[in-house]
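In what follows, structures are represented as structure tokens.
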Structure I
Amino acid sequence: MTDTSASSPLNRRRLFLVVVDESEEMRVALRYAALRAFHTGGRVALLAVVEPPEVQFSKALEERMAEERREEAEQLLAKLTAEINDICGTTPIVYIREGRRRDELFALIDEEPSISVIVLAAGAGSEGPGPLITALIGRTEQLRVPVTIVPGSLSDEEIAALA
């Protein structure tokens, strides 16, 4: 017998998580996730990670740099929130974390049971799919949610056709 109660995973709205950065590939993942959410009655979540600097500075300088990176992340998230709202008519859930992107992604997935799917776009260049996709592929057995990887070179029309 199928559980159709409101708390059933079958009736829960799918939450498509996109990891935010400044890359062109991220915009492909974002558009795909927003269109999938629109077509399936789901919702989008955005994860922005403020990463520590590669080189250590004085504590005061590191704090100021972290504050600036957080402000930049908040500005980017505000812009992306408007784009998602235009596409699917809902405001995304926003997560801002500090640390290493890969570590914070795994921690969020473990902590947030409402996340249903991770959506990433593969790099279109010769450098490979990207460090986050490489890290996820190496740990797929530890993930409790599927990962959707879309080609980073897709056009808006191709994304619309797939989503």
Structure II
Amino acid sequence: MPANAAAASLRTQLTLFVPSPEREQLEALRHQLDPVQAALIAAHVTLCREDEIAALAADTLPDRVRRWPHGPLMLAFGAPQRFQGHGALLPGAQGLQAFQQLRQWLLADAAARVHHAHLTLAHPRNPRAPGNTDAALDAAPPALRLRLSQVALVQQAGAQPWRLPQQAPLGG
């Protein structure tokens, strides 16, 4: 692929990776439900999508993350839900106002669109894995509470696995 085509297909997002010990349980489930997605990126909550941060200077984002005045983000997730056929996610249930405030802070935009916090367990764009069954999905935690203290800038070139070029502590 020519260099300019690779640059054109580079996606950049801000992400909150699931910390240990919750990460291990979720990763085992994600590998069973959707090994393709699990190989592309670890369990995470997408904080800001590429179209939202495109106009921001990437080198200023770590400083904004560190200056967030409220410290780690506390999010709780509800029981698993199916979407678009064989997709599966854990929907955000608590901490959603703080999640939106963090998005507004990082984007420097009090009117930033609402993005619903969730953890994707299986993505419908990938083929349905043999392990993607309702019985397997029933093994998902019925309620999950996370203390998220790091924001990662992640990048994906084409269909390659996501890379983590930068990470900063939330609230210094």
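-7500 is what came out when helix-only ellipticity at 222 nm (-39500 (n - 2.57) for each DSSP H run of 4 or more, over all residues; to 500) was calculated for one structure; which of I, II is it?
For helix-only ellipticity at 222 nm (-39500 (n - 2.57) for each DSSP H run of 4 or more, over all residues; to 500), the value -7500 is produced by structure II.
For relative contact order in percent (Cα under 8 Å, 6 or more apart), the calculated result is 36, so let me know which of I, II that is.
Answer by label: II.
Identify which of structures I, II gives the largest calculated value of Rg/Rh (Cα atoms, Kirkwood Rh), for residues 52-131 alone.
Largest calculated value belongs to II.
Supply the structure label, taken from I, II, corresponding to distance in nm of label points 7 Å out along Cα→Cβ at positions 76 and 116 with the calculated value 2.6.
I
Suppose you compute Rg/Rh (Cα atoms, Kirkwood Rh) for every structure in I, II: which one lands on 0.99?
Comparing all candidates, it corresponds to I.
No lab work stands behind these numbers, since they all come straight from the coordinates. Values in this document were obtained by computation on a predicted structure and should not be read as measured data. Cβ atoms are built from the backbone, for glycine too; each structure is taken alone.
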